[in-house]
Structure formats: C-alpha cells, structure tokens
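Take a look at these structures.
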Structure I
C-alpha cells in the first residue's frame, strides 16, 4: 500500500468538543511537508521521536471560567482534556487519561534499553511521549507528554450529568453506551454492594452485593436521560433475575442507579411504560435504587473490546 492509499483510509477519532466519534482520514505527509508546518523543535520531537528538556516546555492553562483541550500540534487531533492534567513533578505535562483511546496509539519502546510504552497520535503518528503505571486514580496512569507536541484550545465548559446502569457484563454495556452521541465518557465499575474498593475477584464471588455497571458522563444538551433509559432497555433482557445470557450471578442483575429525584421519577415511569407495552411477557425485574459509591473497575476492564481490537461479544439482544 503506497502513502496515497494509506492516507485515504478512514479511521475512527473521538471529537471531544462534539462528544462523538467521527470517521476521518489519516494524516500522512512527507518529511519535507512536515518541516514546512512544524518548528524545528516540534519536528524533532514529533517526527524524530525526540524528548524536550524537562521544565523547558510551556503547557498553557485555560482562562478563568473556561475549560480546554490539548490537541496534537501536528494534525489538531483532540488528545487530553485540561481536567485530566495533574502535576507530577517530572518537568513534563502529565495527564491521567486521554480523551479517548481511539485518539492515541501505544507502542512498545525499547530504545533506551528499558521497556517503555510510547504514546503516539492516533491520526498522524506524531510522537507525543510515554505512559507509565504510576499515575493517580481513577486510571492509575501517567501520560508523560512533551509540551511541544501539544497545542491548547480553550473551550466553554459543558454542563454534564451522570447516569449509572447495570445490564450484565460491563464490557458490552460500556461499548454500547460509548457509541451514543452526547455520551462524553464511560467507566466500567461496581456499585450497589456492601463494602469499599471491591476487586473483580470479590465481585465475581457473588457475595459482595455489587453489580457490574457503567458510569456514564453525558451532555444533556445532546442526549436526554430519557433517551439513555430507552437505550438501556434495548441492550439487555430486563426480565431475567441475576442473569444476562450465559452470565449468571447477582453481579449481572439489571439495575438503574439514580442520582436525583428527577432521574428516579423518569426511570420508574420508563419501566412502567415498558411493562405495559407488551414487549415482554415476563415481569421486568430491573431494580431502581439510589446511586451509592461507584468503584471503577481495574484498568484492563476499561474499554475492554476497544483495547482488544475486537467487536463486542457480550450478550446484547437484537
């Protein structure tokens, strides 16, 4: 495949400003073309896999009352939100999470005789930095990025709300909700149990009371809670107690965890209307309970199918 054919390939990139996944063309240029649009230092780092001196880069902050995105300096792809930036003391900008795993690539890097994980732009393959397993919660990751590889774009803050749903294996549930326009982010985790900080092994024992669930951060200006409820009913069978398809246990029960009286009212009305619609002959057993503490699942459970590069295979009825 030549460069022109490769450049015409469409890839999926998350547009953080619009809160949706878009199909875009890869950005591929010759060295001469990159040198025309990048400064010598930007070229050395992003195209030559260089590293800037610590504490030498300027990583702008948003004006008061605003938020912002850090984009790839080479192609403008959204990479990190200002809200995920933290001070690591290393001398390079650090983030605990990218806007989406779609927007970056991770590659093994043994260039210094030590195994590291390189972070590249998902659209133009610009070298950004490296990621390490010594960051803060909820991800535990530290994306150590060269400031010269980033450009800052201020954005107006989006008023977001949260919803938590349990509908069986959280791998498939997260993958399903993540595709919706207006869903800003998703996290697989555990809720509804009776002790703190459960692990996957704790929950799978079927003794903790927790349900595998997904926490959804969404923009109510783009998608309503009613639409999320409607989608929730579509992606699982709400009539099977403690079970979804081949997955059996209380951790796979159907639950709506509400955050406000308004969410509770909408959930109860939605359930009542669905039961009266005749779509299901058996009673709907979905629990509607107040949201307690949400515990993020281990990192390997987050965006599981996306990381594995496979299509979701959890039981989701047509």
Structure II
C-alpha cells in the first residue's frame, strides 16, 4: 500500500491486532495491515491512539501532520539509525567547505537540468508552445555552475533558474481553465499553487523518511540555510525531485480530460486559501502515489527503480560522497 493518507476531519486512528483502523463518527472507514505501510500522513485534525503511536515507532513507520492546505505541521518518527559514520561525514562538511560546495552544486544542477528537460519535453509535444527563452536562461545558469565557487552564488543561480521556469509555467497550462501568475503559499491563493504546495509537502515527507533510513540528521543541510525546526537536508535533496515528481504530476492532472477541474477546488472566505475538495484530494493523492510507484532506469545505478526507491538511492549516494567514497554527488537527472 505504501503511504496511507487520512483526509477525514476528526478521524480516529486505532489498532486492532496487527491492523490499523481508521474510524470517523463511529464508522469504520479503513482497515489496513501494518505490514503494508511505509508511512502515514494526516491532512487536517485527527486523533491517534497511544497504541498506534507505539506501534508506528516500533515498526519505523513515520507519521506526518499537515493542514488541509498542505502546510507541514510536524512529524513523529523513530530515532535516526545507528550509522554514526554518515552523520560524522555530514557534520564535517557543515558550513562553507569544499565538500558542501560540491554537494550544493549537485543539488542545484539536478533541479535546473530537470526544469530544462520538462520545458523541452513540453515544447516538443506542443506546436503552439514556445518557451525557448526560459530554456536558454536555464542553460546559461547550468553552464555557470562548474565555475561557481561559493554557496551563495550557487543559490543565486538556483533562484534565477527557478524564476525563469515559473515565469513560463502558465504557458504550460494552455488549453485549461487554470492560470498561474507566480508562486504563492502560506496559504496558497489559487488552484495551481495549492497543488504545488500540497505536492511538495508530501514529497518532503517521503524524502525525509528516506534520509532517516540512511542515517542522516535531516536538519543539517547545505543549500537551505539552517533554521530552527527546518529539515534543511530534506529540502536540499527534494530539489531535483520537484519537477520530476510533483510538477509533472500536477501538469498531467490539470491537462488530461478526466483530470482535475475548477469544481474540485474551494476557497476559504476569510483568508482566501484555496484547497481541494474531498473528491479532488482523493484523486490528487491517488495520482501522487501512482507517480511515486512509476519506474524508470536510474542513470547511475543502471537499473530500473521507482521514484519511491530513488529517494533512498539518492540519500545513499549523498552519504557515499560525504564519507569520501565517491568524488561528487550525482543528482538524479532524467531526460
């Protein structure tokens, strides 16, 4: 089953024998063998019994709490693995070090190359789409990365590349009733941003879970600055997966005939926050899980894997680099 998403407001999570039960207003909604779960995500309010908490910790199953708009609230997971050598390599590279610069260069290169590939693919598929300017800007930023010596400068190229990409994102929505002007969040004020924000929150859950398996401290990163409570390393590793997993899935959902429509969204009257209806949310979560389980040939490993597996593969490649076993971190780049 993979990750279980609980979307009913005020649901109750209980345990019966070796199974997790979801109830709402006294009615049983779902009964799942714990053996089949990789993670649990609660969207909105829910009550979790102490027996479930104990069982999830015992089985190393992470539990994440999100608002219905996709804002990350917190997380329950077991302590990190006993692999102190991974964390020693991670901490030795902290700050502005030669190792951290190489790592950040890999994160940024992976993100920008996957942005470029997505735009190139969309332009090939549509005769009416011309995003050559953005592709050229991304190519310029990518070409500058090998000679960029500091993390702040690498952040600058990452920001410039992202601005070029999102500057043409609305053009990728041609033929749909949806519009995108710019990224907004906390809360998102339009349907497209609400999907991106929710998708990135789910991606964070999965990447952070993978890094915990490898043995990292998710709060010590290199591209994202250190901030209290921010899992900077999880956000670093997420970068290359944003266009591959979330952006591609969102565009597919909005453009295919039986995908999401404007009727699948609702807006809060007070703060203007836009979120999916219950039916729309079910469709989105189903599409996200299908995307995670889709397969491709990993360019470094040389074998087929799912995106779910790739989260951990990239974590282990990063660990090898930080421990000095390979010369650089190879981001996941797909054409």
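Structures I, II were shown, and Kirkwood radius over Cα pairs in Å, for residues 139-298 alone at 17.3 was computed from II. Taking mean count of other Cβ atoms within 10 Å over residues 51-58 as the criterion, the highest value among I, II goes to II. In this comparison of I, II, the computed figure 1.01 for Cα Rg over 2.2 N^0.38 Å is attributed to II. As an exercise: helix-only ellipticity at 222 nm (-39500 (n - 2.57) for each DSSP H run of 4 or more, over all residues; to 500), calculated from one structure in I, II, equals -14500. Which structure is it? Answer for the origin of the read-out: II. Can you spot which of I, II the value 4.8 was calculated from, given it is distance in nm of label points 7 Å out along Cα→Cβ at positions 59 and 123? Of the options listed, only II reproduces it. For the read-out distance in nm of label points 7 Å out along Cα→Cβ at positions 115 and 259, a value of 3.9 was computed from one structure; give its label from I, II. The value was obtained from structure I. If mean count of other Cβ atoms within 10 Å over residues 91-98 computes to 21.8, which of I, II did it come from? That value comes from structure I. In this comparison of I, II, the computed figure 1.6 for distance in nm of label points 7 Å out along Cα→Cβ at positions 27 and 155 is attributed to I. For distance in nm of label points 7 Å out along Cα→Cβ at positions 75 and 291, the calculated result is 1.9, so let me know which of I, II that is. It was calculated from structure II.
Where a number appears in this text, it was derived from the coordinates with a stated rule and is not lab data. Keep in mind that what you see is a predicted model, and the values were worked out from it rather than measured. Cβ atoms are built from the backbone, for glycine too; each structure is taken alone.
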